[in-house]
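The next part holds the structures, each set out as C-alpha cells.
What follows is calculated from the coordinates using simple rules that are stated; it is not laboratory data. Please read these numbers as outputs of a predicted model, since none were measured by experiment. Cβ atoms are built from the backbone, for glycine too; each structure is taken alone.
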Structure I
Amino acid sequence: MSNAYKKWKQTSHRSLSHLIAILIAAITFYPLSFSVHAHPMVPSFDRLPNNTIAEQISGGELLINELNCVACHSPNKHQSKRFQSLQAPVLFTTHNTTSAGWLKRWLNDPNKIKPGTIMPDLLHGIDQQDKPRKVDALLHYLMSLTPRLIEQDEFIGDPDKGKKLYKTIGCAQCHSPNAKDNGRDFPLGKLHLKYTPSQLIQFLLNPLHSRPAGRMPRFPMTEEEATHLTTFLQSSGPVRKDIDLVKEPQNLKLLKEGKAFFKQQRCANCHSSPSSNVAPNFSKPLPKLDLSKGCLSSNPPKSAPHFYLNAKQTKAIIAALKAKPKELTIQERTHYRMRQLNCTTCHTRDGLGKPDPARNSLFTTTGNDLGDEGRIPPSITGVGAKLTETALHKTLRGEGAIRPYMTTRMPDFGEAHAKFLVQHLTTADARADVKATPRDGKENEVGRNQYGRELMGIKGLNCITCHQLGGNKSLGIQAMNLASSPKRLRPEWFRDYLINPSNFRPGTRMPSFWPDGKAVSPILGRNTERQIDSIWVYLNEFEQTRLPEGLEKKGGFELKPEKRPIVFRTFMKDAGTHAIAIGYPSGIHAAFDSEQVRWALMWRGKFLDAESTWDDRFTPPISPLGESVITLGSGPAVALLKNLKKPWPKDGLQMQGYRLTKEGTPTLLYSHGTTKVTDTLTPKGKGMRQLIEFTGTKKDLWVRIATSKDFINDKPGIWSNGSNLSIIAPTAQIRKSGEISELIAPIKFDNSGKASIEIDWHW
C-alpha cells in the first residue's frame, strides 16, 4: 500500500446548535407529513430530445430497458428485439457488501437514500403498522446472503487529489460535477453510509464484479487513485463504521418470512446472489398490461413497484409499448446501445449526442500544447472502419490507452457490451470502397521501408516533430505514438486519413502532405500511393529497423533548413504554447501563434535549437537562434469591426491547420465564421511577402497587420514603426487604440466572393 495512505481518524462532529439549524431547515423545506420522491435519473434519456413521436418511442425503449421492465413482464417476439433485461447489482459479494444499518434505511425508502435511483419502492403499499415487520424480515434474509466481513484497517487518501480525479477521468460526465446529487445526473447517494473506505476502494477498482450490466463501468485506476477518490466521495459525512451488525440471523422465523417476501416482491427477477436460490417470479406479459394501471400509474397498487416516474417518462414508455413492430437497422441497434451506455456523454457519432457544453472545461490534458485534440475524446463516427476488431475490443475494455496526454479515461463496460459493439460497429461502418493500398504485397520488398523512414524524418515530411515513435519522444509536441498504428488502424483508413486529416477530424492541426491526393515530397517520384505504402511498411517493421533521421541524434539539436522549409511545432517565447515555427533555406524565418491565430515573430540567421523541446516539453519556451528578431502584435490577425472605434476583438478566428506546397512552404488555414482564410509567408529578397486570401461574403472584416506605439508614413503605402522595420501595405490605414497605433486594412470581396491582401516586410 502506498505511503500516501494514512490511518483514518474520525474528526467530524456537529454542535447542538448546528443540528437544530439543520432540523429547522429540513422541516421548512421538507415537511414531515409530505414525502417528495425524485423521478428516476436516466441522463441518456433526459439529455436528448423527446418532442417527436419517434424521439418518444426511442426514449421509452431506453427507459424500459434501464428500469428492467422485462425482468417481470415478458415481451412478445417483436418486443424482445427492442427490450432486454439489464441485470441489477449482484446481492451480495465481497465487492458489494452491506451493513444492516444502511440496508434497513434503503429498504424503507430507496429514493430517500439515493434520490433519483432507478430502484423502485417495493414497500410503498404496505400498511405502516406492518411495514417494520416486513422490513425486519427482509433484512434478516438479505443479511444472511452477505459474506462475513473481516475487520480491516481503514485508510484515507488526499481529498483534493480525489476531487481532481473525479472531475478529470470521466466521473463528472455522468454524475454531477461537484459530486452532489442534483436531480439531473446519475445519483451517487450517501456513499459514506453505504461503504467503509476499504469497501468503496474495492468497488471502484472493479464495479463490474457486482454490477455486470455496465451501468457503472470500470475506470482504469491504481489502488492509490481509488483511495484518493474514495476519500473525496466520502467527505460529505461521517464514514460508516458498522461492519457486520447482524452476524448470524437469530430469528429463524423472520429469516423464513424474509425469504418468502423476497420471492413475493420479485427481487430475484432483477438481482442475483451467489448465496440465494430464489427463482424469478413473473407478472403479466408486456402485451397484456393495462397501461393506465400498474407501474405506470401515478399511484400504483400495493402489489406493483413504485418508480415515481414523471409525466415525460410515462408518456415515452407508453409510446414505446404501443409502437408498431419495427426491425431496427444495425446502425440503430448500435446507436441505441451507445445511448444506453451513455457513450455520447464524451463522444460524438453521426450526430448522435455530444459532450455537455457545461462540462467542456472538465476535459483536460496533461499539457497545453495539443488544444482540443489533446483534451476532448475523439469522434467515433466511422470508428468500426478505423480500428481493427482487436484494437476496438481492447479500447472498449479500457485497455491500451494511446493518448496519455488526455486525462479523461476510456472505461471498461464489460465483455458482453464489448463483443456487441465490436460486431455492430464493424458491420455498421464497413466500407465497400476499400483501396488496395497501403498493401501487404511483395512489391519493392528489399529496402521497402527505407522510404518510409526517410519520409518520417526531418528531411522528409518531418512526422517526428509532433509524433512519438515507440519509446522515443518527438522533437516538438508529444502527440500520439505512431508506432502503435499498425496494431490499431486498418490500412485503408490510415491511407485516407493521411490524404485528408480534416475530413475525419475538422479543425485538426494534422496537415495533409498529399492535398487532393497529390504528394508534396519528391520521394518515390511523388507517387502518393507508394509514399503512404512505404510509411505503413516502415511502421510495421519499426522494431526491426532504424529510427528516422532526427531521432537518432542525441544532445543538442539545431534545426537547419537546407533544401526545404522546416515546420516545427513547440512552445515558443512570444509565440505561445501553440507555436508553428517555419525555417526557410533562405535564412529568414517566422513563427505563427495558432492559439491567437496570428504571425508572431520574424528573424534572420539560424533557425531553432530543439534540444530543450526534445529533453522536456515543459521547459521554458524556446527562442530564435538567429538575430534581428521582429516581434509582432498580439491578438487575432482578422476580426469583424463594424465600428472602428471599438477595441480589436480577442477571438473570432478558428484555426484549421495548414497545408504544404510541393516545395514544402506551409499555408496557414483558418476561418472567421463561414469566411475561409489562407495565409502564406514566403521569403522575398531580404524580407518576407505575406499573401492573405479570403473566400466568403462577410462584410466589415479587417486585417490587423501590425501594432506599434506609432507608425511613420513617409511614402504612400509604406509604413515604418520607427525602427528598421518597413511594411508595404497599399490599402492599410492607421487607427488609435489607447496608447497603441494599429495598422489595419479592410477586406473587400469581389463578385465571386474572393479577396486578397499582399504585404511586404523589410528589416
Structure II
Amino acid sequence: MNQKFNVTGMTCSACSANVEKTVKKLDGVNSVEVNLLSNSMTVDYDDVHIDKTEIIKAVEHAGYGASIFVRGASAENQKEKAINPVEEEIKEMKQRVIISFVLLIPLMYVSMGHMFGLPQPDWLMGPENAITFAFIQFLLTLPIVYVNRKYYRVGFKSLFHGTPNMDSLIAIGSGAALVYGVYAIFRIGYGLGHNDLHLVHQYTMDLYFESAAMILALITLGKLLETRAKGKTSEAISKLLDLAPKTAAVIRDGQETEIPVEDVVIEDIIVVRPGQSIPVDGVVIEGSTAIDQSALTGESIPVEKNVGDKVIAATINKTGFFKFKAEKVGDDTTLAQIIELVEDASSSKAPISKLADKISGIFVPVVIAIAIVATIVWLLLGQSFEFALSIGISILVISCPCALGLATPVAIMVGTGKGASNGILIKSAESLEILHTINTVVLDKTGTITEGKPVVTDIITMNEETEKNLLQIAASLEKPSEHPLAEAIVERSKEEGILAKDVTEFEAISGRGIVGKIDEKEYIAGNLALMREKNIDVSTFQETSDSFAMEGKTPLYFADSQMLLGIIAVADVVKPTSRDAIEQFKAMGIDVVMLTGDNQKTAEAIKNQLHIDRVVAEVLPQDKEREIRSIQENGKKVAMVGDGINDAPALARADVGVAIGAGTDIAIESADIVLMKSDLLDAVTAVQLSKATIKNIKENLFWAFFYNTLGIPLAAGVFYTALGWKLNPMFGAAAMSVSSVFVVSNALRLKLFKPKHVNVK
C-alpha cells in the first residue's frame, strides 16, 4: 500500500533524513520518501504487517509530527490546505523577526555602542556599573530567546533522541553563548566583590549576549525569506487551484439552481454562459461554443465544441450558451488529476538527491564533533576559553544542512510546476531527471507525428466529371461504411456542403471496397484490386496513383459499371509542428526512430518527408516493446512518445514514456510524462526543461558543498594563524541564512525558463 503523510517539525535535510531512517526501520515498510520542501512523506508498506498509526507513532517518537495526507474533494478545501499552513508560518515568523529586531537594536547599542563612540548614559559606564551593563543585556536577550524558543525545544529534543538537526546546532551555539553570558555576570559580581577590576573589565567585554540574540534574529530572518521563497515554488499548484469555479448552475427538478461545485454529482445537467468557467468534466448535450483551454493545455486558440464533444473543468466558455452532462466530478476531474500529478511529482525524489541525503544524515553529528574538537584544540594551543568558545559557536551556526537539503526539491518543484504551466505533466522527479540523458527518441506515427485522423488530400476526376459530383458519389457510397478512410470522405463532403444520396444494394467487399446503387445506377469504390476485378481500366491514373502512394497517401478509385470516374487520395496528414520537433531532436544530438503498424511504403514516405533517421514499419504493439528493448540493449537511453493505447507496452519499457494526451487522457498509467496539447514540440520542451532543471540542481548542490567546504574551516580558525582571519558567530549566523535563501532563489530562476524552438532547416 502506498500512503502519503504530512510531517511537521522538519527544518533541514538532517530532519528529513532522520524521519526517513526511522520509518525505514519498521517491519513491513518497503520504501520511504521524505520531502523537506513540501513537508510530506510517502510510504510504501505492507498493511498486513503494519498500519498507519504505527508509522505516525514512529515519526512522533523521532521528535516530529505526522498525520495522514487527505486530498479534499473540493478545490476550495485543497486550496486551504495548500496555502494556509505556509501563510500561518510566514505570519508567525514575521512576528518573531519584528520582536527580535526591536529588542536587538537597543541590545547592540548597549553592548557595542561605546566601541563606535556613540553616546552612552553614565549609569552604564565604568566598572562600578558593570553589573547593570551586563544585566540590561541579559534582560533584552531573554525575550528574543523566548520568542525563538522553538529552536531550543526542537533542537534539544532531536539531540536527546540521537537525531540532531539544524535546530540542534542553533540551540547549542546560541545556548552556549547565553550560558557563558550568565557565567560572565557571576564573574563580574565576584570581581566587584573582591575589587578585581581587571576581572570585571575582562568579562564585561566578553558577555556574548548580543551574539546569542543576533544568531537567533538573523537565522529567523533567513528562515522567513527562505519560507517566502519556498512558497513561490508551489505557485503552479496554487494557480491551478485558482482556476476552478466555486459554484455551478445546475438544473434540478426543472429549475436552474446555483450550488457549490463540490455538490455537483454525475449526470447533473449544468448550464454555462459566455465568460464562465466550466465547473466539472462532461459532455455537451445542447448548444455550441468555443472553449479556451489554454490554462490546462497551453493551447492559445479556443476549441470549437458541439453536441457530443467533451468539456473539461476549469476551461473558459468564450462565446455561446450551452448545457452539458457531468461525467467526472470532485477528485476525478481533469483538473484534480493534474493537481495530483503535479503534487506527487513535486514530492518525489530524483536519483541525484541520494548523495545529498546520505551526507545530510551524518552532517550534523559531524559538525558538532568538529566544533568540540576545534574548541579543545584552541584551548590546548594556549588561547583563552572565550576565544575557543567563539570558535565552537561559529562552527555550529555557520554549518547549513538546509542548503544541501533544499538543493534538489526546490528545483524539482519549480521544474514540474513550469512543465504544468506549459501543458507538460511530469509524474515523477525521476523521469524529469532521466529525460535529460536520453539519446534516442522513438515516435509512434498515428496520432503522434500525424493528426491521427485521415483527411482528403487530393481529388482527381476523369473526363467531364466534376469534383463536386465525384465527391457526392464517393460520400454517398462511403457513408454506410465504418472505415476511417470512409469517414474522411464523408467529413470532406460535409465541409463542402454536399449532401449524400441514398444508396441501395450496398455491399462491402472485405479488403477491396464497396459496391452500391445511387439513383438505380451501380457505382464501385475501392482499391486497385477491386477495379481490376470489375474490369475497370485504371491505366490513365496509374502513374498518379503510384505518386500518391510514394507520398504516403492512400488512393481510392471510384467508377460506375463501365468506366473510372476519378481518384480521391486520403492521408493521415503530418501535424504542422512535427517536422520542427524532429529537427529539434536531431539538433540536440538525439536519434529519431519511428515505429508504426502502417505499411512500409507509407512509413518510408513519412521518413523521407520529415528526414527521420530510421523507421520500423508493420509492427504490432508487442513488436514495438521488443524494438525499444533492442535499442536499450545497444546502450541507448530511450524516450518513447506515443498515444498511450496501443503504445502502452513500449511506453512502459522505455526509460521515459511520453504520452500524447488529448486533454482528458491525462492519467495514462504507462507513461511518465503527459503532453496535454498533443504537440510533439512539447516533447522537445520537456527535454529542454529537464536539462535546465538538472543544471539548476547541480548549481545548487555545488553551492551547498562549496559553502560548507569554505565556511566550516573559516569558522574553525584554520586561517587564523596564517592570515589572522577569525569568524564572528554573528557573521556565521548571517552566512547560514544567506546560503539557504541563495539556493531557493537560484531554483526560482527556473520560472524564467522558455522553450527554445528555433526553426531548423
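Suppose Rg/Rh (Cα atoms, Kirkwood Rh), for residues 312-583 alone works out to 1.35; of I, II, which structure was it derived from?
Computing Rg/Rh (Cα atoms, Kirkwood Rh), for residues 312-583 alone on every structure in I, II gives 1.35 only for II.
Out of I, II, which one gives 35.4, 132 for Rg and Dmax of the Cα atoms in Å as computed from the coordinates? Write out the running numbers ahead of the final one.
Working: I: 31.9, 106; II: 35.4, 132.
So the calculation was done on II.
Tell me which of I, II gives -7500 when you compute helix-only ellipticity at 222 nm (-39500 (n - 2.57) for each DSSP H run of 4 or more, over all residues; to 500).
Label of the source structure: I.
One of I, II was used to compute FRET efficiency 1/(1 + (r/R0)^6) of positions 416 and 648 (r between Cβ atoms, R0 = 30 Å, to 0.05), and the answer was 0.85. Which one was it? All intermediate terms of the calculation are to be shown ahead of the outcome.
Details: I: 0.00; II: 0.85.
The correct label is II.
Taking relative contact order in percent (Cα under 8 Å, 6 or more apart) as the quantity of interest, name the structure among I, II where it is greatest. Don't skip to the end; give the middle numbers.
Values: I: 9; II: 13.
With respect to relative contact order in percent (Cα under 8 Å, 6 or more apart), the highest-scoring structure among I, II is II.
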